[in-house]
Structure P
């Protein structure tokens with residue numbers, strides 16, 4: 001059974017002591033009218049009303065105390081019934097058999113809670129409360145119980161005035177409101193820590209998703225009609241994962257810095273190419289080289305054969321604004337000149353023949369042996385020209401023949417016949433033209449395709465800060481406002497700009513992405529269960545996206561706010577701010593730079609509250625002292641701020657908030 005539940009004491013309750021007081025008054029007046037006794041007897045008799053008055057006071061106090069305890073126990077029981085997953089629209093334990101049957105499971109639940117919160121065995125001499133009766137109607141449950149109070153002096157002979165009845169009742173109502181709720185939940189690495197009860201992340205997930213007492217269960221139960229209560233989820237670290245699948249092709253994303261090269265890469269040497277040394281070091285630039293442009297690539301000290309010069313993650317030792325962020329691209333290495341090598345290979349082949357001719361007739365030759373191949377002769381010529389269009393190799397072949405005749409041997413006939421030996425020399429020339437790139441190299445930044453985006457975005461631009469323009473070729477005009485603090489909607493009229501959400505691939509993008517407002521309770525539970533601790537803390541960006549989700553329009557496609565709907569942010573964090581787009585290193589708390597994040601958070605919270613958003617802020621710190629000023633300031637007021645020191649308290653805090661926002665309350 002759950003622990004004792006403290007509830008506000010309902011008004012309008014009373015204890016029936018009129019019969020007791022009336023009887024006492026009658027007996028006292030009779031005693032005062034009696035003048036027949038002597039002084040001693042009158043003195044003795046005067047002790048009787050004193051004792052009676054004392055007994056009446058004691059019994060009245062006992063009755064009030066019993067009534068108070070019964071009322072508190074009934075409050076706890078009624079709240080438990082109000083939170084039940086399934087409730088009939090109406091029933092009564094005093095109704096017909098069908099009505100009693102409908103109420104029976106909830107009456108049993110109410111009795112269990114009442115018995116645990118009112119332990120009559122501790123005060124058996126007061127009497128035992130009767131069974132709890134139940135009545136459900138009009139989105140409310142009423143519980144009643146009574147007790148026949150055992151009296152002290154007032155119950156003794158001859159003053160026995162009977163046993164007055166203490167009656168107690170309570171009524172709880174539910175489902176009296178419509179809600180938009182944004183759960184803004186810290187997913188930083190420290191959420192993996194905890195205490196003997198378990199990790200903070202596990203406790204958070206249980207407090208929200210548990211099918212018996214979790215926040216989502218309470219909200220689902222409180223909704224009178226499907227869609228009356230909608231919930232969205234914003235997991236945050238230093239960044240927020242908007243979801244690549246939903247936004248990579250949208251006009252809401254600013255790709256300016258995502259595509260930009262390192263600000264301090266310097267001018268790459270024209271001699272730098274495949275096989276060369278990486279031109280950057282962590283000490284000098286804050287990053288080194290990777291084998292390719294993917295975020296999962298391994299580091300390397302040499303430029304690979306592809307010629308791609310790819311910066312690794314920036315560790316922030318120089319570019320503090322880019323700490324723990326990947327650069328999404330590489331410099332290529334392209335030759336600026338072409339080297340052309342022309343090679344001719346000449347090869348002679350000799351064929352011997354016996355030739356004859358009679359008079360001036362046709363010369364007839366007959367092969368007299370095989371073909372012999374002579375030695376080849378190679379000549380080469382190299383030229384270099386400007387421009388490069390790629391490597392190529394082409395070949396061509398040509399041949400020419402020469403006849404070398406020996407001395408002729410002629411007879412004296414008429415007509416005369418001559419014979420001789422002929423060598424036919426055929427020379428084949430193969431010409432090969434090879435074009436290859438020649439240094440110096442040119443180096444151009446080639447950003448990765450947007451499909452490699454993790455889905456994470458960082459804070460939008462703040463006043464007087466600059467963002468690199470497309471491809472990192474320069475800077476935009478400094479921002480004139482703080483877009484997140486004023487909840488500016490993204491401008492999609494053309495091009496990338498500071499009103500849009502800046503894409504990034506950080507070292508620790510939240511595993512769980514943003515879930516927009518909906519009432520698919522199983523899906524919402526699955527999204528919370530998918531959260532995993534990793535990274536640093538930036539409460540400001542969580543608030544910004546939670547507020548954005550509760551705002552009609554882009555980027556989350558939020559519809560118009562229905563009438564009588566309350567907008568609520570529940571902000572949960574286990575630490576102080578440590579890092580955002582510009583400030584902090586993710587490991588320190590309370591520094592001047594961390595204070596800048598607090599200031600940004602306070603501005604966003606103040607603006608959201610002015611926009612009608614009710615903010616509950618929960619701060620859990622285990623094993624440390626102090627509280628979070630940033631979260632205290634963010635909460636609507638002191639009653640909306642929770643300071644927790646144990647994982648087990650997370651469930652209680654979320655349950656309390658659920659009761660408040662669903663209007664599940666003791667009405668009388």
Structure Q
């Protein structure tokens with residue numbers, strides 16, 4: 001298969017990717033406002049779906065109107081009030097109108113008097129439309145949505161879509177802009193088989209999109225409506241095609257044959273103070289079998305927090321070094337990179353290989369030294385952050401890459417590192433267990449190894465849920481824990497006071513704990529400079545401070561073996577992913593460990609269920625499934641925090657059946673037409689372009 005697909009020339013798609021400024025009536029100011037909604041192209045406007053349907057009816061008389069109902073009325077203008085001040089403020093401006101039987105007041109705050117006097121001429125008949133209200137026994141309409149001549153009545157009757165807005169754009173303006181964008185929709189060749197269209201009673205892509213933006217009732221926006229399901233299927237089919245094509249490209253690429261004599265591995269294994277779990281042994285065998293193959297390896301290592309991914313990855317790195325190649329480990333943060341380096345230092349010394357660390361905060365002199373050693377081949381394994389992907393970094397013989405928390409890196413970033421060698425074997429790692437129902441959307445059929453078992457010397461973490469009203473008792477328990485010599489994390493969700501959220505700030509909690517336990521408390525958060533964070537973390541590791549107050553900056557990669565207590569304040573505000581990752585900071589040694597989840601009443605049912613899940617299990621894979629069930633697709637198990645794919649139409653819960661259908665369909669299509677050259681294949685190329693999946697082929701080597 002070629003490295004990239006050459007898409008057919010499809011001029012009719014070009015308007016969809018044009019800037020919103022090319023549309024009539026959209027100038028630079030409106031374009032900037034639309035960008036705040038995430039809409040920079042016409043296609044973005046089409047993907048900006050209505051949130052609800054607003055039904056507006058024509059009422060033949062004021063007396064037949066219902067409070068809080070959106071109505072359109074034909075009335076005669078009777079009089080205007082006088083604008084005056086009361087207690088230093090302007091009183092509301094009122095216009096009295098009548099339908100010959102009853103009167104209604106139109107209420108305006110900060111009115112444009114010139115406009116109102118021209119639009120509402122005393123004695124004239126007009127159409128008004130807005131929300132009908134009854135206030136102190138009087139009928140009124142505050143800031144009508146519309147005031148116009150009698151000829152505008154039909155325009156203000158019936159159903160209309162309601163979109164999310166940004167400051168500066170009104171609902172009617174956005175409706176008009178999106179309606180104009182819909183006019184740019186071309187009639188595309190059909191990429192779905194007639195069998196699927198008949199099976200689900202689906203319209204064409206164009207009709208489905210137009211209907212979603214023109215709902216006539218609330219049910220038209222349902223996730224289960226045929227319009228939405230059609231577009232969801234298109235989106236997930238493009239996702240599956242691109243993932244399968246990527247995997248096929250990787251598997252058919254010639255890779256390195258990474259076979260060693262195993263001596264370096266044995267030197268490290270016999271010095272470990274623990275035995276590998278059965279899961280670790282199996283994962284090691286699976287990965288090394290792929291490394292020994294002549295085909296390029298692209299494998300995912302999924303391991304729950306504390307399951308021992310690092311040692312498995314390091315043993316695989318040693319196999320690559322034995323085969324004569326250099327290795328790079330790419331980590332998303334400096335803290336995590338330093339943690340990996342520190343963990344591997346002793347193992348590298350035992351194996352008698354050279355380990356290097358490259359981060360952005362290194363001095364120019366330090367970086368130059370690392371650059372030279374990598375280019376000369378003196379460094380066998382280098383651990384680093386984004387600094388590894390800079391053009392200045394060159395390897396003598398890079399053959400193996402490990403990418404930790406790989407979903408935190410963009411495709412281009414992974415490509416830049418992969419291109420520092422030829423057909424490099426790639427092992428991706430994640431400590432975020434992914435629900436089975438999302439695996440296909442994130443990685444397709446990417447071959448995975450799993451670590452579910454915890455090392456035998458580790459005890460289960462005891463998790464307790466307590467209300468914040470028992471804070472005094474918790475402080476007493478904390479005092480006893482410190483007297484025993486325990487190290488404690490205290491996690492807060494914010495680092496400064498917020499008027500909108502009643503949450504304890506990390507700085508405030510730090511001050512309180514510092515008063516109670518002088519010289520024993522440290523503070524770490526994302527706004528500190530890196531050297532300040534490192535100094536505080538080192539003090540915690542060495543034990544000169546016993547309590548570390550922190551934000552979620554410690555969520556991933558922090559390893560302090562003798563930390564045995566974590567207190568998470570306002571735990572109801574965290575997602576299950578973060579709670580599970582935070583709890584994984586303890587229980588890394590052989591001592592009993594405790595997690596306290598503090599909450600503020602009242603708890604809503606979902607938050608209570610979430611905390612109960614945390615109390616009942618420490619299995620990250622079970623927690624991931626529960627999170628999917630409790631929260632739905634958009635926020636599932638840290639999807640947004642981790643940078644995993646987000647979808648415009650597809651919902652992982654409501655559309656699970658479509659995911660499986662799309663996966664099977666994509667496999668069947670590519671088995672018959674692997675290069676998408678046939679009539680349906682040509683149409684599917686347009687689908688891939690429509691959902692901007694062509695980067696899959698552009699960056700095919702990035703796996």
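Laboratory data are not the source of any read-out in this text; all were calculated from the coordinates shown. Quick caveat: nothing in here was measured; it's all calculated off a predicted structure. Cβ atoms are built from the backbone, for glycine too; each structure is taken alone.
Quick notes
- Given -11500 for helix-only ellipticity at 222 nm (-39500 (n - 2.57) for each DSSP H run of 4 or more, over all residues; to 500), calculated: source structure among P, Q: Q
- Source structure (of P, Q) for semi-axes √(5λ) of the Cα gyration tensor in Å, for residues 115-458 alone, computed value 104, 26, 17: P
- Structure from which 17 was derived, relative contact order in percent (Cα under 8 Å, 6 or more apart), options P, Q: P
- Structures P, Q were compared on volume of the Cα convex hull per residue in Å³, and the highest value belongs to P.
- Given 3.9 for distance in nm of label points 7 Å out along Cα→Cβ at positions 299 and 547, calculated: source structure among P, Q: P
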